[in-house]
Structure I
Amino acid sequence: MKLLEAFLKISNELTPMFSQERTARRATRLLLSNLLCFGRHWLTRILCATNRDQRDWSADYRLFSRSPWKSQDLFEPAIRRSLDYLQKDEFICVAGDETKIKRAGRKVKRSRWMRDPLSPPFQTNFIKGLRMVQFAVVLPLHRIADVTARSIPVLFEPVESPAKPKKKAGKKEKAAYNRAKRKNTMCDQSVEHMLTLRKAFDAAGAFSRIILFTLDGGFCNRKVFKAILERCRVLARCRKDANLCFAANDPAHPQKKYADQKFTPESVLKDKSIPFKSGKFFIGGKRRKIRYKEIRNVLWRFCQKLNENR
């Protein structure tokens with residue numbers, strides 16, 4: 001099957017999510033034009049790629065403003081087809097992270113000033129744009145070809161943040177803003193997106209399979225770990241100076257949960273009494289031997305002063 005035929009076959013599966021067939025055809029044309037467009041993928045450039053820049057643009061703009069469809073439904077074919085590359089007895093590995101898109105327009109919804117992640121360590125810069133949460137299912141393609149794993153996007157949603165009140169706002173308005181900011185953080189919204197993906201994979205026929213969410217260090221906090229995620233596991237990158245410990249198991253104090261002795265991931269790496277383990281993993285086109293250390297039944301005593309939004 002040619003690449004264009006495969007693309008049209010997958011895009012035709014999106015027809016039921018639109019209210020009219022002509023709207024689905026218009027969306028398919030815009031999807032294909034997005035691949036052929038050069039430079040910034042604005043809607044005007046996409047229309048120029050299909051030689052429709054001299055025609056009426058109103059119908060194409062109404063597709064994004066008035067047509068009743070949900071962006072998450074666009075990933076339904078990708079979620080369903082990704083199960084064909086995974087074995088029935090293994091986890092569904094879904095990688096998640098946040099990203100920032102520069103959008104400096106004054107009328108762009110959700111556009112906020114944020115810290116630039118590319119700032120040097122000696123100077124904090126700011127950018128104005130959108131904060132997005134993205135999830136992608138990881139396909140182990142090394143089983144069928146000599147290539148590394150590929151990540152297929154299955155969710156891409158903006159982070160909703162309340163508008164910051166002006167300097168002359170009252171105390172009640174500022175207090176309401178602080179409460180809304182604490183209750184609707186990026187991690188809170190990410191947990192809701194995880195539940196959405198769990199339902200999407202259930203609808204695709206993976207009800208009995210476990211989803212393994214591999215997340216960045218920004219998700220390594222109590223809001224994510226204490227969330228009730230059925231048939232899901234969370235694997236997050238931890239800080240090297242995090243205070244870890246084992247269970248107390250003290251008969252004299254049965255209610256004591258954490259042991260007094262603490263350690264950090266960095267101290268475990270430098271501890272010569274803990275031996276290294278080795279295994280072969282497919283990285284960079286071939287299997288490579290990697291050393292690692294493993295410690296089980298570890299507890300993390302969350303510090304009360306730790307910022308939960310970190």
Structure II
Amino acid sequence: MDEQNAYRRCIEENAATLDGGYDFIVIHDPQPAGLLRAHGKKDTRWVWRCHIDTSEPNPDAWRFLAPYLEGFDAAVFTMSEFAPPDLPVRRVEVIAPAIDPLSPKNIALAPLLASQILDWIGMEIPGRLITQVSRFDQWKDPLGVIDAYRLVREQIPEVQLALVGSMALDDPEGWDVYRQVSDAANHDPLIHVYTNLTGVGNVEVNAFQRLSDVVVQKSIREGFGLVVSESLWKGTPVVAGHAGGIPLQVPEGVGGLLVGSTEECAQALLELLDDQQLRDRLGRSGHEHVREHFLLPRLLMEELRLLATLDSAGGGPR
């Protein structure tokens with residue numbers, strides 16, 4: 001109850017800052033969902049954009065949240081499967097996220113420049129490199145990545161692993177996973193753990209993804225996993241868990257290989273590391289797939305179309 005009261009107080013404080021007139025307000029995820037009720041709908045069209053999987057929400061949390069969604073003109077999910085069955089919003093749209101190809105994380109980097117960027121943070125790449133870029137989250141299974149990597153090392157002893165993630169000061173679970181990863185690495189000189197607190201930002205992530213032989217995203221649960229598209233945009237094949245929106249980004253025969261276990265992950269990594277032509281083919285097909293489906297212009301077009309139809313339809317279903 002104290003947490004619920006804290007939520008209500010925070011919502012009221014934020015609602016008080018919305019003192020202008022708005023045609024549209026887009027609320028992202030559950031945290032600010034209560035703003036509509038606290039502020040009042042007025043003449044504004046309200047859209048709830050949910051980026052997480054709410055297909056099977058915690059019952060207590062959903063009972064608390066659902067009433068705050070009443071009155072929204074539309075709800076947008078990254079996948080149709082993510083929408084809860086008793087959503088109190090009549091209009092539901094599915095709009096997949098996208099990457100910005102002009103952002104520092106995705107702009108073109110020449111190989112020499114990418115190598116110099118990583119050399120600056122102390123990362124030398126004399127041979128093969130596997131990288132996972134993700135939050136330090138149990139659902140990204142970084143410990144499973146280390147286990148798979150060690151199976152790969154039995155056949156390719158010189159291969160390196162980079163685990164690249166971001167840390168938030170208000171995420172105690174992330175720090176716990178980070179400590180587990182550090183312990184599992186056990187001072188192995190070929191396992192490298194980097195965070196935003198050790199000089200790794202968007203440009204460094206870009207360089208890691210470009211210079212890796214394979215990017216791994218061994219998610220057990222996933223929202224969309226847009227880091228997969230980031231890697232494919234750079235022509236780097238991926239080995240990824242069959243979770244969330246990842247299969248949409250890696251359809252069969254395109255971009256990489258999907259896996260369901262540590263052993264499958266290790267086998268897929270070995271298959272790609274041993275076959276340059278396969279890596280090149282999957283990298284090219286993955287880049288083209290992202291170009292067609294997961295770049296920012298497509299996302300903007302779909303979002304603008306939604307707003308236009310809400311405006312013309314007076315907020316009701318069309």
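None of the figures in this text is laboratory data; all of them are computed from the coordinates on show. No experiment lies behind these values; they were computed from the predicted model shown.
If Rg and Dmax of the Cα atoms in Å, for residues 190-229 alone is calculated from each of I, II, which structure is the one that comes out at 11.0, 31? Answer by label: I.
When relative contact order in percent (Cα under 8 Å, 6 or more apart) is calculated for each of I, II, the greatest value falls to II.
One of I, II was used to compute helix-only ellipticity at 222 nm (-39500 (n - 2.57) for each DSSP H run of 4 or more, over all residues; to 500), and the answer was -12500. Which one was it? Answer for the origin of the read-out: II. A value of -0.65, -0.89, -1.21, -1.30 for log10 I(q)/I(0) by the Debye sum over Cα atoms at q = 0.10, 0.12, 0.15, 0.16 Å⁻¹, calculated from one of I, II, originates in structure II.
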